[in-house]
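Given below, in the form of structure tokens, are the structures.
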Structure I
Amino acid sequence: MSKKKVILTVYGAEHRCPSCVGAPGSKDTYEWLQAAIGRKYVDDVVTYEYIDIEEEQKDEEHRKFVEKVYEEDLFYPVVLINGEMISEGVTQLKAVYEALNKHGVTLQ
């Protein structure tokens, strides 16, 4: 059984990105991911964090990634697992599950 910690980070904003009309909002995606992962995986090793890109970031790593979101016009929400970008815009569970499997998160 894996005891390696996995950090799932969702970067997003209250309003939807202009190119993501009709897609779920960032907070909705964040909550949906927690529920979906909790049903499929033993997620006591997964830490979830939501970063609002419109707020000032005190953490240097988050501040740099928020700058990247704006500089590269990334679609949000942007989902990272252990710092690796898994998806941007409309999140696909398959990509998230593949990343969790790669990091050794145990299935229920």
Structure II
Amino acid sequence: MRVLLDEQPPVGLAEELIGHDVGNVGQQGWAGMTNGALLANAIDRDFGVFLTADQNLEYQQNLSESPLGVVVLHGKSNKIDDLRPLVPGALEAIERVKPGEVEHVFRLRIA
């Protein structure tokens, strides 16, 4: 799957998404773009999934008719050490998400 990594997650997270063709917003030259323009560019470049930590994206954009699936990471912070535990769930969500859907990935807390 072609995955576009948003600006908030660290670029190093791409290395953790084994089995996927991962690009990031910075390397595409899209840093600082509005979400609408960013998603339109991702669609034009045939990305299938947009991976972000922006928990407001689905409320700011109409994603229901989008050819992109969106995976939202809910980490303690956007630091690699806080997002790394979410990688197994993110990999599952990338496989599961369908166009126009949003999948949320949370870290399980074990008491």
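Upon calculation of distance in nm of label points 7 Å out along Cα→Cβ at positions 12 and 84 from the atomic coordinates, which of the structures I, II produces 0.7? For distance in nm of label points 7 Å out along Cα→Cβ at positions 12 and 84, the value 0.7 is produced by structure II. Of the structures labelled I, II, one was used to calculate distance in nm of label points 7 Å out along Cα→Cβ at positions 28 and 44, giving 1.1. Name it. Considering all the candidates, the number was obtained from II. Out of I, II, which one gives 35, 25, 17 for Cα extents along the principal axes in Å, for residues 36-91 alone as computed from the coordinates? Working through the options, I get structure I. Structures I, II were shown, and helix-only ellipticity at 222 nm (-39500 (n - 2.57) for each DSSP H run of 4 or more, over all residues; to 500) at -10500 was computed from I. When FRET efficiency 1/(1 + (r/R0)^6) of positions 4 and 68 (r between Cβ atoms, R0 = 30 Å, to 0.05) is calculated for each of structures I, II, structure II gives the greatest result. Assign the value 40, calculated as relative contact order in percent (Cα under 8 Å, 6 or more apart), to the correct structure from I, II. That value comes from structure I.
So volume of the Cα convex hull per residue in Å³, for residues 60-99 alone, computed for just one structure, reads 73; which one of I, II is that? Label of the originating structure: II.
Since every read-out is calculated from the coordinates, none of them should be taken as a lab result. These figures come from a predicted structure and were not determined experimentally. Cβ atoms are built from the backbone, for glycine too; each structure is taken alone.
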